[in-house]
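These notes open a run of structures that come right after.
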Structure I
Amino acid sequence: MKHFFKQALIASTILYSSYNSFAQIKEDYQTKIDRLIQVTDPRSFNGVVFIQQNGKIKYEKAYGYADYNKKSVLKISDKFSTMSIAKQITATLVLQEVEKGTIDLQIPIRKYLPDCKYSWADTITVHHLLNNTSGLSSDDIEKPLKFVPGTAFNYSNMGYYVAGQVLEKQSGKSFQQLVTALFKKCKMTNSYYPNKITSKFLTKGHSIKKDGSFKLNEQLNFDASNYFGSHLIVSAPDLAKWNACLHAGKLLKPATYKMMTTYSITNTHQLFSKTPIGYGYGLRINDKDSIMEIGHTGYHPSEGFTAVNLYYPKTKTSVIVIENQANENFENAYYFQKEIRKIIRESKLLE
């Protein structure tokens, strides 16, 4: 009998210890995120949080409205604009052409765009376009270069438009064809190239004014020239599928992927760090602390979307926080993205 009670006590202790361990891990990030997304100061959250590790969903929650006016509830499967997360998709397509030998990253783009009327086509390379060192303005191709290509960093949506022109010409396919095939390969069944039909699937974006009021955007003002660097349609779970494809070697050869995730230029971003981190091809590379991190943000206050897509190679973990609202007060724009990132990085999930 004493032996029975001793064994029962040991089993009970193990069970209690296991429960405490599970509860601690849950408290470590799930409960903290649950609490966080309900706060209203400095702003409110309205979007989807999706965390996946090695193919298994670790956290998923939609919170808020797809349409503020109609009070229609957001769902995990709802579609959002990628904003600048589109850049890594364009960069991947360009690198696939590099593997085929149709694009050389280091040759001036005059070779590919001989009719370009700008003299900078003689000095800017595709490499410069993909890592934002071209010197091109962010949104106006007519403006003079900000610096000699390759000597500094300037975030440029226009640079990705030019890269997209090279991509379409050298591949012989439209960006829509290329994106659609890429999404199909990654089994991203809830993601689309924007057109008249697919744009109807997009949840409404909301611009949050500095006075707290909002503007619902019935449709985005982007056109096809913006899609290469600023706008594709995705769901949060599909972004995790994208990460799994890209970072597991299903889209690029190892040497090409290494080029994409290697950097020659650094830049600061408020979400990642106060100190500069690397910028590869459409990806920010944070290799300066104990947890290797690859990712990108997306933000456009006038269109009403905010997002971050993070990937942690060691544990094959995707952390996606995407909102159909964007705050004009830039200090608070990435508040929830930053806080959720902090919770995950301080948890046991990435060990």
Structure II
Amino acid sequence: MAPSSDSPSNARRALIGVVLVIVLLAAGLSGAWFYLAGRLDGELTRAIEQARARGTEIACPNREVFGFPFRIGFHCDSLSIARGGDRPFEAVGGAVRTAAQIYRPNRIVGEMDGPLRVDGSSFPPLDLRWALAQVSATFWTEGLDRFSFVTEEPRVATLAATEGEAQPIVEAAHSEAHARRRDDDLDIFTLMKGGKLTFPGAPDLPPLEASTDLTIEGAGNWLSGAARGQTGRELFAGRNVSLRSLLVEMDTANAELSGDFSFDDEGRVSGTFQLAIADAEKIAELVTSVAPNLKDIASGIASALPMAGRRSDGRTVIELKARNGILAIGIFPIGKLPSLR
């Protein structure tokens, strides 16, 4: 019979082995974290320098990498982006925080504190505020693969010339936007709940619910920066778009547009659409109150609905055709759509 003293010795050796494995794993994890932290800080510095070389200044004061041992990310006291030249642009926001799990560093989640002030040459100064703003991004071999932006209680206002004065444009209870690369294409989905739009000189509008679901052919590389510096006309020329749904609901009125379309080199749209409408007269009235230049199109569609439409699920559905920017119901033109610039 083996001596009984062998059992305690075996147990001690097993315990020592477990402790050594834990120590080695902890050392490996710590080394990996500090390696990734150094890489992250270096990549951020490189990105800022590359942006400066292209004429864009990015400031992220008091930047610090944090999250040891299971998360990794950075935070800074504020974030500002400024670009000069022919199309000057400036954005100044609050503190920024980002983080990724150490076992999944290619998915990053971030938050930003408001307000965010944005000023550019092609639009009036804007003031953006929110209760919560979160961004998530997933990177893969070709760069950015998925992107989501979710806000609670977002508010957008234009800033008047007098400091401190702001004119509200849109606010909502909740909004979100998602984009993903699918093969070579780009899928986009947006949602707004409890929205309120404000237009100078226009009457108060009912609460707004809106969503968009579409695919842009061959635009997957836009997520990796291929769209940078191009105009809308340049981006969409010759590119097919599949609109599964553009839904807008206000009070008793709602409209949903779907169809496939494309733009030519001059920014004119051509395609075939299905438009489903409930309470067309109310919609035409609302459209005219906020966009007088679309009065003829809105009135034309509302007038044609009883004759050209069919009933489906409590709504009237009509087919619209666009050719070189001219919108028609059947063979009857009803208006000209704005061209991309």
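No lab work stands behind these numbers, since they all come straight from the coordinates. Being a predicted model, the structure only gives us computed values, none of them experimental. Cβ atoms are built from the backbone, for glycine too; each structure is taken alone.
For this structure, a couple of remarks:
- Parent structure of the calculated result 2.5, given that distance in nm of label points 7 Å out along Cα→Cβ at positions 54 and 278 is the read-out and I, II the choices: I
- Top of I, II by Cα Rg over 2.2 N^0.38 Å, largest first: II
- Among I, II, which structure scores highest (criterion: mean count of other Cβ atoms within 10 Å over residues 78-85): I
- When relative contact order in percent (Cα under 8 Å, 6 or more apart) is worked out for each of I, II, structure I gives the greatest result.
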